[in-house]
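We did not get these values from a lab; they are worked out from the coordinates using the rules stated. Predicted model only: the values in this text are computed from it and were never measured. Cβ atoms are built from the backbone, for glycine too; each structure is taken alone.
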Structure P
């Protein structure tokens, strides 16, 4: 990405120092520079990095760049009212993988991808809360995918159909190889292979994934993880999400 911008030495110094100091939005101990240098998929990280590089190329200094980036991020979300949350979009708790009680005071919905390292952090953090305070919190999982052919999302939903969603999700998140062996995973968590293959291709699974994709479009999700708490979009790290959720159920973080 750095090579896409014609920068003077001074402009490059400003941009690179900011990229090294600006942490990723989702709580991992990694800078924007590390993210783009290692081609780690993160749409929001990429957008911020592009903004920093462009503004640096216009001879702006650090303070000006920081002010503009933060204001544009705030403006981006202030135009969208999530007060009605999924109610206005026909979201139905219970169809998607869910932890905790759908009748809890805090209802969290997480859009994720199993190739997103940040998603693993957010997923595990909020899932642990939903399991610990299962009468107060629910976490519902939705998938963000470009098409219904996403093999990992299908594998997760096929495992859900057999009561093994959490087991499959753990394997999908913790396996860092370029290609994840979903059939090997199914065997590892004791799902009959023929049943798993049929579920992967079933119209129910495809329709469920299509519904996830539709929901992500309706609520303007463009990157993962995307967390909604009681219908409102949450922006911040996994620890910040944990603090907010526990505060909402009356527990001091």
Structure Q
């Protein structure tokens, strides 16, 4: 019975995404046509993320280690275990921002508008496509657009999830542009909806969002990204493990 209710809530959540997308589509379309309008586009994305989460009884509780300077450009890196991780990161991001995500999102009827305009799709199986995607992202960072990325490059298949190894690409970008990295730990989103929810459905709840102190890269050089990615992963993983596995045998 519980699984049936969780699947009903999941269906309702996706229904709310579709209906609200249709309602907001004129705004999404207009503001996505010109990069000069992207800040306003992100404003409506925040409204969309807030409304769809709220409609399913999902609330985000954001914990800041230190105050974040909203005028700076960041490379935001978060662990990835849930469909709603994007909403959590949207709630944190300030100023102009964009995502880098997998190429398959271009086939998503809702997300393709964003990945054809403001966001950057990447096909990691193609070296040429990956190069072009990172070049585009580099240009966006140079324009002052914060990057939101999940450096695990996907949601792990095993349950319960753990923080997987990180790809080094976003950390090299941060070093090249001398931008701070903003680590985010999402420790319990997977308890509300794991992956896309097809297996276990969805339940209402409070999702904690831990925004750690930014890690500066001004004194780093290309080649340091490998050590940097481990440092960031350790920061994220420590909080994730503390919230999920403290006192347990992994």
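Each of the structures P, Q was assessed by distance in nm of label points 7 Å out along Cα→Cβ at positions 13 and 141; the largest value belongs to P.
log10 I(q)/I(0) by the Debye sum over Cα atoms at q = 0.09, 0.17 Å⁻¹ computed as -0.38, -1.45: which structure among P, Q? That value comes from structure Q.
Of structures P, Q, which gives 163 when volume of the Cα convex hull per residue in Å³, for residues 45-188 alone is computed from the coordinates? Considering all the candidates, the number was obtained from P. If distance in nm of label points 7 Å out along Cα→Cβ at positions 61 and 213 comes out at 4.9 when worked out from the coordinates, which of P, Q was used? Label of the originating structure: P.
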